[in-house]
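What follows is calculated from the coordinates using simple rules that are stated; it is not laboratory data. Everything numeric in this text was worked out from a predicted model, so none of it was measured. Cβ atoms are built from the backbone, for glycine too; each structure is taken alone.
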Structure I
Amino acid sequence: MKMNEALAAVRNTVRFKRYSLKTERSYLGWCARYFAYCQRHPAGNSEEKISGFLTELAERRNVAAATQRQALNAIVFFYKQCLGQDLGEFADFARAKRGRKLPVVMSRREVFALLDHLTGQMRLMVSLLYGCGLRLSECLRLRVKDIDFDRGAVCVRHGKGGKDRFVMLPASLVDGLLAQVDEVRRLHNKEMAAGIADVELPFAIARKYPHAHLELAWQWVFPARKRSACPRTGSLRRHHLHDSAVQKEVKRAARLAGISKQVGPHTLRHSFATHLLEDGQDIRTVQELLGHKDVTTTMIYTHVLGKCTTVRSPLDMAI
């Protein structure tokens, strides 16, 4: 097995296990770096070689702990899933320092100031990020069938960890989403008439329901402006909006709003959780809405709250 064959094995195994495209690209990138570091066929490498690579990441490249862990996961995946080699437990490598980094949270005033500098579809998407606590990828992958207007709920399909969950649908966004669905319907009908209607379907849905790609229910709520080739199959179809478009607009809006914090789409999710806890919501409820596996992950937002909003400074007491 040559290097390119090893990378092809990683790609095929990732797709067989139905990992996301982002995970596929990440694993391929880390495996390519590891193979280049080894300078020979990776199957013959020992744990010493793996430890050396991970140590170099921490000591010479000064990567974050999460980045080093991602590299480790990719290498373990290659050996275990592609070569059938169990590496066992090994920890003889320098660990990247893991400090407790609190998430950036905007105040309610800052959130609405940011929204005031967005319009149309982009404002609707960013409002969903904040109003539902969605990850950007979860918002982009929403399909028409996932929005239940009658129940006032949004179904998040195949979120982080492959889990589904329901979140509330903000009443203030119903009219905007209805208008967006109507726009998607018009676009879909136009492409149906032209005989070019197509959409990516998850897993084996395309085989089980051969005509599902023609149904409105499976269309993206936020489709891209142009059709493009699928990075995996090469098929020409209309994908959902690219994440970079939302990231750029959020940063632009934050700058125009005069927000000095480092703001991105995920900041809206952090703000959602923090504001719910400020309003007295139970942390278990917030955990379910965010889709966290463990409540300890959700508890980071209690550290954001801290005591700074309830304890009076001695300087103010002296005035």
Structure II
Amino acid sequence: MPVPADMHPRRNQLLGLGAAILLCACVAAVAADGRHSDRRTLIHAGTERSYVLRVPPGLTRGQQALPLVLVLHGGGGNAGHAERMTGFTSKAAMENFIVAYPEGSSRFRDRLLTWNAGHCCGHAMKTGVDDVGFIDALIGRLIAELPVDPLRVYVTGISNGGMMAHRLGIELPHRIAAIAPVVAALFGDEKPPVQPVAALMINGMLDQSVPYRGGRPGGRYASAWDGTPAKPALAQLEFWAAANRCRGTAASEERGALLLWQQQCPEGRSVALYLLRDTGHAWPGGKRGTRKGDAPGSSLNATDIIWNFFRAHAKHQGQP
């Protein structure tokens, strides 16, 4: 599995309820500080799925609609792991957007959670869990219950969660304005989305779990993949540039320990890739995933870069 991660247990059980899609009708209470702070669930495909929701202080139903950022944990992680590693909750409070941390699934119910990103990872991949449907249902619920701007919905994630961000951009382009996979990869058999989605990718050149040069995965959980070699990191740039009808060859520049490629794209369809010389399998500028995990590099703060990219991109009404 690409991300050895925090395995603190969730406080919910997976229950087989037999419904195709059933959303909980309850609206979450607001904590004293004005933030929704408790874990929530919804039933999708007969299984109880969970997520953690954070909203800015003072949120009211009648206010102007806010952006929504979904942050996907890595393979073996959970919502708390993603929240601590990325610091997106603090960023959301400062910048006034809503952030949700969905959780994957596992045969162990509350640990070793993974996402079905196609060729990775673990239980979710092997059993064909409908994570696309789960995230689609979650976005629909949050738009219905909170002042979410449906034209400013974004997805980021690390490793297996980053691969899932790619898949969501491909399969839910009508929902998602931009994605930002971190230390992730594509595999070469993905079909282009039917609508453009802005894409920012960040990869570490010291990464042994998802090597930026491509090939088979390394690390402690390599067996959680299906064996399909990953494409090189630059293939992500090429895929989204073609999908977004970008022109010419990507321009590259070197900034100390980082390399940046940017594609010339139509407005609202930007595509960019960062390669970081000082980063392995970690969230750049964030916190270490586990005591034995790679230390985050310091050449770039991924959360700042990703939010700046997201807030510059919104879908247009009737966007083709």
Structure III
Amino acid sequence: MPLNKMHGQHLLKNPGIIDKIISAADIKEHDTVMEIGPGTGNLTMKVLELARKVVALEIDPRMASEVRKRAMGQGRMNLEVLEGNALTTEWPSFQVCTANLPYAISSPFTFKLLAHRPHFRCAVLMFQLEFALRLVAEVGDPNYGRLALNTRLFVKCSTVCKVSRGSFNPPPEVDSMVVKLVPRDPPIEVNFREWDGLMRIVFTRKRKTLASSFKMTFTLKTLEDNYKTWCALTSTQPSKQPMKDMIMEVLNEKGLADKRAITIELDTYFHLLLAFNQKGIHFSGNPTAGTGKIPDPEDRFFQDDMMDDDNE
């Protein structure tokens, strides 16, 4: 059938890639699997053989009809097809998620998935190669940034395989990568708005030193305003020390003033955030907001496309 470009439809036809997705998902006979974008069902039919139930979410009614017909033709009665947009449709409970995503929704879909409760066991997802490389990037990798670090608050990420554009019909204009996400249970506890505020400062110019990033006029003004708010909320006498000196004192104590953002691991950033907060330096105008709950999908933490400026 003619494919709908508006929905970013590229049907996975390579059986070797399908087998790798199945292997990585490690589906159990009692599992419910949620599949996003089943298309005509090439992956779906394999999953139906292994899972107790498959819930397929498809935005295109023609594809939904096709995958229903194909399952019924093979006597598979454990398929439920939901028609709708993956970003707005309410999701069921599931143990495993598989998805061949339209690349335009990679970021909002990922963070809706990370916020989903109850916890799932794993997700095996197809992303555009560039996005996937940013997702799985480790310390020192040029792709290492806010996307990798914010994601790691909730899940452990690993690469399953790269996928050439010729594995699809029709071929997309870019290569792809399959990534596996395994939730942290429980997720790392942090004030998400404070954390993301710190990440935005250090990764806007991630190849500069932290000292250089924090000396920017706008950054100093914002942190000084936040400090005054915190002092007012906590009835604390403001320090007479300039904000720039307060920041440098923390960076020097942690030995990070001359470090670049892409060379610093997640645990070190946690200790840095704690040190700043203990000194009254906050990265959110309301330092109590964003604590003790998973961020809402409408929050900037989730909606931002995470593309760092990388300004030199």
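Which one of I, II, III has P(r) over Cα pairs in 20 Å bins from 0, in percent, as calculated from the coordinates, equal to 36, 60, 5? Here the read-out was taken from II.
Name the one structure among I, II, III that helix-only ellipticity at 222 nm (-39500 (n - 2.57) for each DSSP H run of 4 or more, over all residues; to 500) of -11500 was derived from. Considering all the candidates, the number was obtained from III.
Among candidates I, II, III, the computation of mean count of other Cβ atoms within 10 Å over residues 171-178 that gave 13.4 used structure I.
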